[in-house]
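What follows is a set of structures to go through.
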Structure P
Amino acid sequence: MNILIAIIVSLVIGFLLGRYSYKNNIVGSGKKDLIGKQREEKKKNKEAIVGLMESGNQPLTNNHIEQMLGISDATAERYLQELEDEGIIRQVGKTGRDVFYEKI
């Protein structure tokens, strides 16, 4: 009987501690900081892409963006697609090496 009471008390205490830590953002606060940093880095990179397009004489390709910002191919494609969806840049060409991007 004493073991059953101890188990029930432990479960109640665990539940209350879990609920307290969740409400007060004790658990997961580092994750929110990481997401905020990633969001800020993404914003800076997209601004850098637009800045490169404004200052350069040549049209920029996905490979240029990768090399200049030190990001992966997939990340460069995602940023360029988002900027295109936002109406800031446009893609010239359909596929392959002939594709480049320019500011609208």
Structure Q
Amino acid sequence: MHIKTVCKGLYQHAYKRAKKKNLPFNITQKYIETIFSVDNKCPILRYSFKTNVQGGNKFSPTLDKIDPSKGYIKGNVRVISMLANNMLSNSTKEELNRFKNYLVEGGY
């Protein structure tokens, strides 16, 4: 996986989404390269990123807005896996905590 190529794609997709949704945008491809995980793993789920699958997969790196209302600005984005991004986007902190507690208590 070539990090510069991946970061270029992340930048281009984020730019298009920001423009389409009229979100603040001040990041650069170089900035994304600086926040990309050095070990090539999702910082949340610790899976290795996989980028050679057309159309992406749950292990593909994605650009996540930590606070969606702030847009794609420096300090508000991170590179995480598509799976982690989907989990965060579709769940509240309370729901994720309940899920974690269920697993910790042996519910699975």
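Ranked on relative contact order in percent (Cα under 8 Å, 6 or more apart), which label among P, Q comes first with the largest value? Walk me through the numbers before you get to the answer.
Working: P: 20; Q: 24.
Greatest value across P, Q: structure Q.
Once mean projected area of the Cα convex hull in nm² is calculated for all of P, Q, which comes out largest?
P
Have a look at P, Q and say which one yields -13000 for helix-only ellipticity at 222 nm (-39500 (n - 2.57) for each DSSP H run of 4 or more, over all residues; to 500), as calculated.
Values: P: -22500; Q: -13000.
Here the read-out was taken from Q.
Using FRET efficiency 1/(1 + (r/R0)^6) of positions 15 and 79 (r between Cβ atoms, R0 = 30 Å, to 0.05) for the comparison, can you identify which of P, Q gives the largest number?
When FRET efficiency 1/(1 + (r/R0)^6) of positions 15 and 79 (r between Cβ atoms, R0 = 30 Å, to 0.05) is calculated for P, Q, structure Q comes out on top.
Which of P, Q yields 22.4, 72 for Rg and Dmax of the Cα atoms in Å, for residues 7-62 alone, as computed?
This value belongs to structure P.
Where a number appears in this text, it was derived from the coordinates with a stated rule and is not lab data. Being a predicted model, the structure only gives us computed values, none of them experimental. Cβ atoms are built from the backbone, for glycine too; each structure is taken alone.
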